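Each value in this text was obtained by applying a stated rule to the coordinates, not by laboratory testing. Owing to the predicted nature of the structure, the values given are computational and were not obtained by experimental measurement. Cβ atoms are built from the backbone, for glycine too; each structure is taken alone.
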Structure P
Amino acid sequence: MPNLNWIEEAEATGRVENIYRNWLDANPDRESVPEIFKCFSLRPDLLQFIVDVSYSLHFSEGFLTRRVKEMIATLVSGLNQCPY
């Protein structure tokens with residue numbers, strides 16, 4: 001299995017720490033930043049971009065509601081045996 005290096009919340013400083021904190025503040029029901037975001041933590045500029053794009057794509061209302069998008073994401077993750 002591939003191994004990616006990333007910055008954990010406890011090790012985060014500077015911009016990465018701020019991005020993580022902002023994400024956790026915006027998602028109080030979550031205990032930690034998802035690993036899919038941590039994959040970009042070595043490039044804080046890219047991490048911020050991914051967080052911003054992810055919200056505009058996944059969590060905005062449009063043709064599909066957020067609920068439907070979440071159901072599709074859950075199904076795809078299950079099919080891929082992915083914990084995200």
Structure Q
Amino acid sequence: MIFCPKCNCEMCVKDGKVKGRQRYRCKGCGYRHTVQYRGKSPAIKRQALEMYLEGLGFRSIGRILQCSHVAVYNWIKAFGKAAK
């Protein structure tokens with residue numbers, strides 16, 4: 001059973017596909033959503049942190065992990081805030 005992340009209703013029906021992922025629409029509130037996780041895995045983010053601590057720059061980490069250097073910067077910043 002698929003639950004709506006907005007209203008927590010269980011009346012969700014299939015509503016097409018977007019970029020290969022199934023999309024759902026809530027009959028209660030009309031909110032459209034997907035259920036698959038988007039983004040990089042926590043292991044990739046941790047690897048980026050380890051590379052940063054070894055002295056690599058944001059752009060080089062982004063090239064190696066095939067992601068945006070801005071995303072790498074945001075991950076490192078989030079790790080820093082969580083450590084405080």
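Given a computed value of 24 for relative contact order in percent (Cα under 8 Å, 6 or more apart), which structure among P, Q does it belong to?
On the way: P: 24; Q: 16.
Traced to structure P.
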Given a value of 0.7 for distance in nm of label points 7 Å out along Cα→Cβ at positions 5 and 21, calculated from one of P, Q, which structure does it belong to?
Q
Calculated from one of P, Q, helix-only ellipticity at 222 nm (-39500 (n - 2.57) for each DSSP H run of 4 or more, over all residues; to 500) reads -13000, and the structure in question is Q
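For the read-out Cα Rg over 2.2 N^0.38 Å, a value of 1.49 was computed from one structure; give its label from P, Q. List each step's numbers first, then the result.
Values: P: 1.17; Q: 1.49.
It must be structure Q, since only it matches.
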